[in-house]
Structure I
């Protein structure tokens, strides 16, 4: 089963603010799944985003 992350977990991992992650989702730059009332980012979605951004450091 694939791991899913909250926006805060992704923000911590990429060393950005949580709001930046939500902006990326809203702009369509970072794909996220809606699970219940929240957005979750899968490991695959995060890896794809990082590759598209030129290999952001984890």
Structure II
């Protein structure tokens, strides 16, 4: 379970962090702090998402 979670997390964290950074830049937040906060927020949001996806994948198997 943990191994699958970590694999999914690497994909989800980069995707969600990148999306959050693009959203921050789109609304005009071009300072470094805003970009870092967006990246960290994406990585934090990816934790429960990855856990849920891994659990669902193992439940269906």
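Where a number appears in this text, it was derived from the coordinates with a stated rule and is not lab data. None of these values were measured; they are calculated from a predicted model.
Tabulated results
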quantity: Which entry (I, II) yields the derived value 12.1 for Kirkwood radius over Cα pairs in Å; calculated: II
quantity: Which entry (I, II) yields the derived value 49 for relative contact order in percent (Cα under 8 Å, 6 or more apart); calculated: II
quantity: For helix-only ellipticity at 222 nm (-39500 (n - 2.57) for each DSSP H run of 4 or more, over all residues; to 500) computed as -14000, the structure of I, II it came from; calculated: I
